[in-house]
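Okay, got some structures for you below.
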Structure 1
Amino acid sequence: MPEVSTGDRIPARWDRIVLKVSGEAFAGEAGYGIDGEIVGRIAGDIVAVRAEFEVDIAVVVGGGNIWRGMSGAGVGMDRAQADYMGMLATSINALALQDTLEQLGQPTRVQSAIHMAQIAEPYIRRRAVRHLEKGRVVIFAGGTGNPFFTTDTAAALRAVEIEAGAVLKGTHSGTDGIYTADPKLDPDATRLEQVSYLDVIQKGLKAMDATAITLCMDNDMPIVMFDLMASGSVRSILAGESIGTLVS
């Protein structure tokens, strides 16, 4: 497959991003499995952004539409075993996104923290960076490769490793950022345009888990929480518009 032409693309707010997509987003309204229309919409947004902006895009996918390690642990499974099952679930989502992107003409590579040579490359930082430099979208599967860590932490870790400019954490439940309270329960809840890492941790604001937030804070890695399902939201963020909530 030929590489995507850069053409006359315009500079983006950040020249390299990690897009975090939860597994639940892939499920759509069904709540489980993979909704091809949803995956197509996410892939279409990525392709459109790559065509318009000078930006490298890596994606970290979750696996909650297939299996959640915490759910298994909650019914008596060994936590590490349950988490490894969740890592395998992320690989299924990664392959689905890869196939959809390549049908749209976007070259990709899947790199997995769990070795599975027949379907994905092993995660190698320098190789991932080289793929990005060549215009490929790199999809990171398998989380961090370790139990007890979420894919949010994997997104933060990979962003730091590949020297991304920001982590874009896409939500899927209609919430378009971080609020002072749960907007579904509190009609007075207001969206925060910007919030500090410490406020997210100390006030228990719903964002990424504490390990991911701390890792981003220690490395000055901005996080943007936004509604992934809103068409054109990634484009708006990279254009510099005030979309979602900026954690910095």
Structure 2
Amino acid sequence: MAEENPSIASGMVGMFNAFVDPAGLAKAVKAKLFWLWPLIILSIVFIVVGYLMMPYTLQLGEVRLAQQNVPPERLENARNMTRTITQVFVYLVPIFLVLFTMLGAWLVAVTGSIVGLRAKFRDIFSLMMATSLIAALQYIATYIVLRTKGDEITSQEQMTPAFGLDIFIPAHGILLTLLNFFSIFQIWSLVMLALALASLSGSSKGKAFAAITPAWLIPLIFRIIGSMFGGGSSN
């Protein structure tokens, strides 16, 4: 019984299994309020790094304003609006994180039921929240790369450093988006999610990988749409 209902403290520690131990993560996810602890860490990381990334984001905003040929009399208002939206968005990240994770968990639950995998929405949501800690590592790595290079930001592609096949394959546009999306962090996160889901539900790994399809397909679609309208790979 204790294994099925771990304590809150063991849940807090257990969330770090998301990096290395999918079976351990599947056990820890049963703890009360398990989803809250990765959410707190993710919120801190995304807010702090988002604040540090703001100069680069604003540089990109300046480039886009220049490309749109905004009249001089409206340029300052446009700059202020861009700055305000950027600042507000940084602090709204936790809300968007919860909403998108809830949507993703629901879709994974639906897909899982189709392929014969049974798992509670709450547990899937908690698993996805925990494996998102790996995405936080990519966000930190992105900032480190931009800070280390010190280049002036002139395109969206600079905001998405190569962490995947785009390291080896020169590409632009949608192909770059595809290669950049499946970074080492993204693949790591998806593998851990699928293996933990298989362990949690007692289903095969094949069913688990099929069930998590919405967890990568929908973000990829949004990334492609963003690249089409943003002129590069979208973050």
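Comparison across structures 1, 2 (criterion: FRET efficiency 1/(1 + (r/R0)^6) of positions 25 and 57 (r between Cβ atoms, R0 = 30 Å, to 0.05)) gives the highest value for 1.
Looking at relative contact order in percent (Cα under 8 Å, 6 or more apart) for structures 1, 2, the greatest value goes to 2. 1.1 is what came out when distance in nm of label points 7 Å out along Cα→Cβ at positions 33 and 65 was calculated for one structure; which of 1, 2 is it? Derived from 1, not from the others.
Computed over structures 1, 2, Rg/Rh (Cα atoms, Kirkwood Rh) reaches its largest value in 2.
Using helix-only ellipticity at 222 nm (-39500 (n - 2.57) for each DSSP H run of 4 or more, over all residues; to 500) as the calculated read-out, with -25000 as its value, let me know the right label among 1, 2.
2
Upon calculation of mean count of other Cβ atoms within 10 Å over residues 121-128 from the atomic coordinates, which of the structures 1, 2 produces 23.0?
Only structure 2 yields this read-out.
Read-outs throughout are calculated quantities, based only on the coordinates presented, and are distinct from any laboratory measurement. Fair warning: this is a prediction, and the values are worked out from it, not measured in the lab. Cβ atoms are built from the backbone, for glycine too; each structure is taken alone.
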